[in-house]
Structure I
Amino acid sequence: MALSDLVDIDRYPIDRPATENYSSLVTQARQELARDGVCVLDGFVRPDAIARILPRFDAIEQFAFHAVKQHNVYLRSDDPEFDDDHPRNAKQTTTSATLGYDHARTVLELDGLYRSDEIRSFVAAALGHDVLYRYEDALAPMSALFYPPGSQLGWHVDNSIFTVTIMLREAVGGAAFEYVPFLLDGDDMAFDRVAEIVAGGRVGVRSLVQSAGTLVLFRGSRTLHRVTTVTGSVTRLLATLSYSPEPGTRLSAINQRTFYGRAIDGIREPTS
């Protein structure tokens, strides 16, 4: 499938890296990331491509990991030096369902986009990397996140230094993507500020609007973020494309179990 069947390359010329328009797009992305920690490219994926992708994911939602997931803000094992209710260990609740790559890659349009050298090169340029590599993981390279009515994503910071997502379907209500840019700084885990925000504080909290087809580049390892409870009758659906500056990157077993309900090595063939 041609890239032009998936991406609005007139608006986002990621297939023409030697052009002035491409350079301008990269510059814009870098400026937004430096200022806000996030770059939003509305309408990146064509509406007709979204229309083809949605029923394919709906048909395999049954294989997603639906469970109440308890995790701390830092997505790490608890630190015994701190109490259970300390911001380092206090639990957040996530009830979205995660579909791993062993199933998600059967949606060929989106897998083709993930494996596209053009999008990988553009994401690398926008994030200031010479090259990025696809994850070598059975579950995390390209995932789908289903947010049925009543579900949510708890406050957290990502283990990866950046996140690349594509909104496939918006919820009717709720499902606000809220974030506090650059809250963490180096080794400072910002315990006091994390505690304030998790307790309901709104200082510094921003909200991001994403329509179907929007590509988002996000510096999530330093930015606290969440998705508020979904309301209405429509399941929110988001795809995550995982890249790394280092070859051979894989998700840790603890995070595989937390978000996929299983821990497996390597790339596996889809199972039924």
Structure II
Amino acid sequence: MADRYGFTTIATEMDDDGLLTVTLNRPERRNSLDTVMHTELAELFVKVGSDREIRAILLTGAGRDFTVGADFNVMQDNIDAGGYPDGHPGLMIESAAIIRSIMAVRAPIVAAVNGNALGIGATLALFSDIVFMADNARIGDPHVKAGMVAGDGGAVIWPALLGVHRAKEFLMLGTMVSGPDAERIGLVNHCVPADELLDQARATALALAQGPSIAIQFTKRLINKDLEARITQVMDLSLALEALTLDTSDYNEAISSFLEKRPPTYGPVYGSEGTHK
């Protein structure tokens, strides 16, 4: 089956039923997002949103992970280069485009979380319409453990799904959630045995593809209205606050300690010494 869009880091295959399978495809890096994949994700959902042959989408990851989020080596490269480009276009343009374009996709999206889904990986899964998760997989948004705000969608979707107090706990601690627990608290729809994940997720995606597409798409559009309002209210501020945290000593220490495989040592409490750099 030919690849539909020809991306470098994302495989896309369409079957005769109008089911598009999208596979995040950097298994050697646990499907972590480098600059290429980040750009291709922004382009992907624009293409998917305008592709009228698509009736449903199945989103998953190659290898043992869904995606572990940002590639820490790329983050260290940015630190070594003296910081991020002016205006943080990767966040304020591309990250914003990923969330807004995934919300603009009319066809239903079924996520098959086959392994760890961290940070932006959790966001991609949770912004899907129906989420299946393997019983041995984990999901979480540990931005805070990298000294960062969960600005690229986590601060929008976790409170929407779990409520304010639970979202604060998970986002402020960066807690990982197992598949069974994610189903129990309503974070995902279904937790299934790992060897049945793709079959069950594909069966649901196929049922959607073979269903009354206009009614399905309009139902999705209607239910998403509250989420669209939350994005309008929160998204730009959350990305701006994430950009601010990229200029802190805590962020630098978190990335360095991760790559050096040692416990981090964070600085003083914010505001205790006038500035926190």
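Here, each number is a calculation from the coordinates, and none is a lab measurement. The structure displayed is predicted, hence computed values, not measured ones. Cβ atoms are built from the backbone, for glycine too; each structure is taken alone.
Just a few scattered comments:
- Value 2.3, calculated as distance in nm of label points 7 Å out along Cα→Cβ at positions 54 and 222, assigned to which of I, II: II
- Which entry (I, II) yields the derived value 1.43 for Cα Rg over 2.2 N^0.38 Å, for residues 158-213 alone: II
- With helix-only ellipticity at 222 nm (-39500 (n - 2.57) for each DSSP H run of 4 or more, over all residues; to 500) derived as -13500, matching label from I, II: II
- Once mean projected area of the Cα convex hull in nm², for residues 70-109 alone is evaluated on every structure in I, II, the highest one turns out to be I.
- Here FRET efficiency 1/(1 + (r/R0)^6) of positions 134 and 150 (r between Cβ atoms, R0 = 30 Å, to 0.05) was derived from just one of the structures I, II, and that gives 0.85; the source is II.
- Comparing relative contact order in percent (Cα under 8 Å, 6 or more apart) across structures I, II, the highest figure is found for I.
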